[in-house]
Structures are given as structure tokens and as C-alpha cells.
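Engineer: The structures considered in this document are given below.
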Structure 1
Amino acid sequence: MKSSRKNIAVLGSTGTIGRGALDIVRAFPKDFNIVGISANTNTTLLNEQVKEFSPNVIGVGEKDLLKVATIKEVDLVVVAVVGLSGLLPTLAAIRKGKNVAIATKEVLVVAGELIMKEAKKYNVSIIPIDSEHSALFQCLRSGEKKEVKKLVITMGKGPIASMSKEELSKVTIEQIRNRPMWEMGNKITIDSATCINKSFEVIEARWLFDISPKKITIVVHPEYICHSMVEFVDGSTISEMGSADMKRYIQFALFYPKRRSTRITHSISIINKTLTFEDAPYDKFPGLSLGFNAIKKGGTMPAVMHGSDDAAVEAFLSKKISFIDIPKIIHKAMNAHNVVYNPTLSQIISADKWGNEYTKNLINHIV
């Protein structure tokens, strides 16, 4: 007799999202069964997880990701690894008919069109874990695609937002780390400060929801209560509000299409809360426009943008370029690229590499 528990594989089980997924499983032991986990270098924590959850398959490093992603009995693969290492296992899981809960944004940024085509072909669900996309995913259940007027992606407002352009030209990584919400690594912290992370979210939304970029907009929401909204053609706007707690979104993804009472996440009351929304600062933060430019060009352009951003952020961390140089340099790389339309997987990977190498060469000529 088949178990009623959902069989889960977690790629990146020692990272923030991976640990969060295991916390949900720990809180709901009768609902989930961990059949596979993988980690990159933190084998100490991985061994502790193995002892606790007794998975059938264990992976260490990128070489084992495909093995864990395609376990026969898996119902849902949680993709929470770093960067492009999540691309091939995500495709492999889809092609084996596995539903995917995805936290690795790079997968959809560089290959969203291909990923969603394969998901449709193999009739699997791609469930976003990222807060903004989970919010949109939930709001979109209120109507049909043809009824959608606009997707509204919210963004926060930290100390960087109040700086002048002169101050931004001298901003340091220490200042950037001073964020009001969400603890993150160096790369995504810088991407959030430049607003390039928000551009990546625009690209993700375009493919996840098969929506025209003309129907995607960004607004500033300083309170971090509304995590995104959908405006419908009849004038109704549906929003997803709640605590800024990633475990809420992980729990939603693991239980989807059902909901369960929370055990380890917390709820907030919106009574006496002030909600404000502001126009996105496109002039001050040109990184906000790059995602729209990338999806307008299409094809391999998002991959080039991603590869270029990796190199530019690395150069900023190495103090080779300033904070405000990052979007300018990415823009130059994108302008220099000859787009390949309807690219194959290998062409997408090559474009990402091209963007990275072009940017490194460009920076070397600048400094």
C-alpha cells in the first residue's frame, strides 16, 4: 500500500531554504517523507540530517544532484542550490515527471522559457518559493490568465534607497549589509541593493506565469507586509500579505495544492498597520530596467545579463569597481551581445559564460 506521505527530495539541504524545508518536514512528520538530500560542502550538517531523516539517496557536490533529483519515488523536488548548478537537475526532475518547488532563481532567469516549456510538456507543476513569486502564484488562483491586467511585484526600502547618487558612488559592502529584512549572502545582498535582483524577479515572473512584460510592474513597499499583488481586469486587486518569513512560502510549496495550519511560522495582524506604496526608482537605480530590457530582447539575453552580473558583483567585492558601476557595466555587456533566439540548453549556458567573460575583460580594461 502506497504511503499517504509526500516523498520529498531536497537539493541544497544545508542551505537556508533547504534547512527551512527540513524544518517543515520535522513539524509535519505524518505528511512528508525525505527520500533524498544533497549538499555541496557542509558534510557535517549533511551527516546530521542523514541520521535524522534516513533518506534513501544522499548526494555530495554537483555530481550527485541529478541522482537525487530523479529518485523514482519522489513526488516533489525542492531546488535550493546555489546558482546555475540547479539548472540541469531541475530539467532532469521535470523530464522524470516530478513536481518542482524552486528557490534557485538563476534557473528561471537564464532558462525560464525552456524550463516552462518542458514543465508543460511533462505536465508537472513548478511551484515558486521566492516570496514575491509565491505571492503572485497564490494571488493568481483568484482568476484566469485572460482576466489578469497586471502583476505587481513589490520591493522593500532600506538605507541604500535614501542615499544620494554621490553617496551611492562610495557605498561599501558593510553599508549594503545593513538591511531591514531577510538575511542573505553577499551576492544576493548586493543584487538587492542594485535592484538587479528585482530585475531578475521580473524575468522569472514573465516565464513562470507566461505573462507579457507589459503586464508586469514594480512598486516600492517599505513595510514588507504585502509581498506582491495581481490586478484583474474588473478593477479588483488581490494581494498576499503576511510575515516576512520564508518558511511560510516553503510550507505553501510543500503542501501545494493544499494548505495546512502553521506550526513553526508566525502570523501577523494587519490591524493598525500602515501600508504604503511608492513608484519604483528607475532613474536612481538603473538596474531595475535591465530585466525588462532582457526579456524584451529575449532569447539568450537574460543569460548574458546573469553572467555579466556575476562578474560585476565579484569585481565590486574585490573593490575593482564602484557600486554604481555594476548596472552600467552589465548594460554594456548586454548591448554587445548578439542574441540567439529559441536557444538550446548548451547555447543558454554558453551565453551566460560569454556574459561573464566579456564583463571580466571589460572591467580589466577599465581598472
Structure 2
Amino acid sequence: MRSKLPDIGTTIFTVMSRMAQEHGAINLSQGFPDFDCPARLRELVAFHLNDRRNQYPPMTGVPALREQIAAKVLDHYGALVDMDQEVTVTSGATEALFDAIQASVGAGDEVIVFDPAYDSYEPAIRLAGGKAVRIALQLPHFGVDWNQVQDALSPRTRLIIINTPHNPSGAVLSAQDIDTLAALTRDTDILVLSDEVYEHMVFDGGVHHSVLRHAELRARSFAVFSFGKTYHATGWKLAYCVAPAALTAEFRKVHQFVTFTSPSFIQYALADFMRECPEHAKELPAFYQEKRDTFCRLLEGSRFALLPSRGTYFQLADYAAISTQRDTDFVTWMTQQKGVAAIPLSPFYAKAPQSTLIRFCFCKDDATLEAAAAILRAL
């Protein structure tokens, strides 16, 4: 059989989580909590499961959930969206990203992607017949060089993918970044795909500058968000996309033939929880900032040099004082021989720079972070 993705292997997240399990290592690699989602949310899931909410919900998502999404978007970003024509519930953010790319990218189109980039972007672009034009973020702060972006624009540019807060670096785009993106795409047919799954994890008094806040960008953007990240329930694989009606119509043409719909009882539960507990999302920045600060404090005295993490639940660390190994070799050694798993950065690049940076995930119980840090301080 001829492969459509002959150079694509198993995702690094799966590789490292499997290795951690096989070697009994503490898993600070893949981004999922080791604590549970809110108790009230679990109660609501059980209620709706036992209330016969077990058949197909609407393809676009349960109306009550789309209503709560629209209310949240207005509350957080001041954007008035139409729940029926502009909000679609998906089976995870990766599906939403895939649907948006398939809906907007065709043969020969170019898509600008910023490295290090989440590893689902380019395969989806290639499957749509497009070409990824990859631009490296600027070290050490992982900022965008907008002059490079302008130089990369061509008549074939169809889509620009941004990710803020950024996985894996923890960088956050500023209001000026968003304004510059709007200026570069003005009077063009270029669309924007904004991956905002860590929207509620911005630290130190910072603000998440969603494309939905920006009227000009909102009119040309797919914005993707994650229930799994926000409610500590990554295994539920539920997310949503907000886009103008015309883009949503094309998005749904793809979505209906990818998953069609997502588990009904969880959607009803999330709708109830969002209505009952709107404070949950608003409390997340402080919750995860405390996790970040705890992890960084625990690593004081280690030989890791920590880079600033302004958002997400990831912390970059430079291991140059410990080893000269390649990042993939270093995390393998650390997982198999020392008992802590992390993620290397090189798989997020088309052409990885010379770097000794790795990514730790700190969305863990304090006891997990303490146990991992004790090992890491001894390296």
C-alpha cells in the first residue's frame, strides 16, 4: 500500500507515555493531569448517563452546550456569536484543527506554521494537498518575527496557524502580535486558524488575546478551544470551534464525515456545569500558576535552567549543564535510567536548531511534582 504520510511515525506523546509506563517512570511528558475533574462535573455526567442521554445528539453539538459556549465567549472575549451558525462541538481539539484545515486548504495551497509546532498541523495540511511553510519562533522567548512572516506570504498562502498560549514553549502572543497579524492579512483571502486550547492558563497577570477579541480577525478565523484542558478531562476528547457562519458551514461539511458528533451525556453535563460553575474557568490561571511556581521552586538547586513559562501547563528546561546528548537521547536516558519522562523539542520542528531544551508538564498533584523534582535535582 502506498502511504500518504510515509515519513510520519508515532507521535512523540505516545512514544514517551508508553516508555514511561514500561519503565515505571513519573510521566511529566504528555499533557494530562493526574488529578480528577471537578466532583460536580462527574455528578452531572453520571446523572445524564442515567437519564437516557445515550443516543445521537445533533451533529453541531447539543444546543444547551452551544448556548453556554456563546455565553462564555461573550463574557470572556466580548464577542457576540451565533450558537446555531458559528459554534460547533467536536471530538477533541485535534479533530477541530483537522476539520478547519480540510475545509480551507486545497491542492497547492500554502499554510504558515510556527516552529516548534504541535505535531498534528503539518500532516493535516499535507492530507489536504497543501504545503506547510514553517517559520521558526525566535529563541530564547519564542516570539514571532513578523518580518519573516511577511516575506513568506505568497499568492498561494491560504492559512496561517497560530497557537497561543503556545505548546510547547509557554509563550503568549501579545495584543501587538494580534494587531500585526490582522494588518498582514488585511485585504487578502488568507484565513487564520487559532489554536487556543490553553486559553485559561495565562500567568502573572497576563491576558489571553483571542482572535475573537479582534473584530477584523474574528471575521476570517477558526478559533479552537478544549473542554478537556479546561475541565481536567482530556480523556473525554471534547472541544469546539468558533468561526463566522460561512467558515462554519464549510467546517461542518468536513466534521460530519469525520466524527459526525460526540458523546451526548458529556455534552449535557458540560452545559450544566458551565451554567452552574462559571468561576471554574476564571480560577484556572491562579490554579496553574501555583502549580508552575511550585514546580520551579522544587527544581531550585538542580542543574536545569528554567525558561519563563507565561502560559499553558508546560515548563521548558535547559539541560546543557547535565549532558551534551541530543534531546531525544536525553529524555530516553532520563526516562529509562532515572525514572522521569519529559518531551524533547526537536520533534516539534521541521529543522530543529541546536538546542538542549526539553518540556516538562506540571499539571500534576504536588506529590507527583515533589517526587519527580527529587530525582531531577540529583541529576
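What follows draws every value from the coordinates through simple rules; no lab data is involved. For clarity, every value in this text was computed on a predicted model and none was experimentally measured. Cβ atoms are built from the backbone, for glycine too; each structure is taken alone.
Engineer: Using the calculated result 26 for relative contact order in percent (Cα under 8 Å, 6 or more apart), pick out the matching structure from 1, 2.
Structural biologist: 2
Engineer: When distance in nm of label points 7 Å out along Cα→Cβ at positions 40 and 312 is calculated, the result is 3.1; to which of the structures 1, 2 does this value belong?
Structural biologist: Answer for the origin of the read-out: 2.
Engineer: Comparing 1, 2, where is mean count of other Cβ atoms within 10 Å over residues 128-135 highest?
Structural biologist: For this comparison of mean count of other Cβ atoms within 10 Å over residues 128-135, the top structure is 1.
Engineer: Upon calculation of distance in nm of label points 7 Å out along Cα→Cβ at positions 64 and 264 from the atomic coordinates, which of the structures 1, 2 produces 1.2?
Structural biologist: Only structure 2 yields this read-out.
Engineer: Given a computed value of 13.9 for Kirkwood radius over Cα pairs in Å, for residues 32-135 alone, which structure among 1, 2 does it belong to?
Structural biologist: It was calculated from structure 1.
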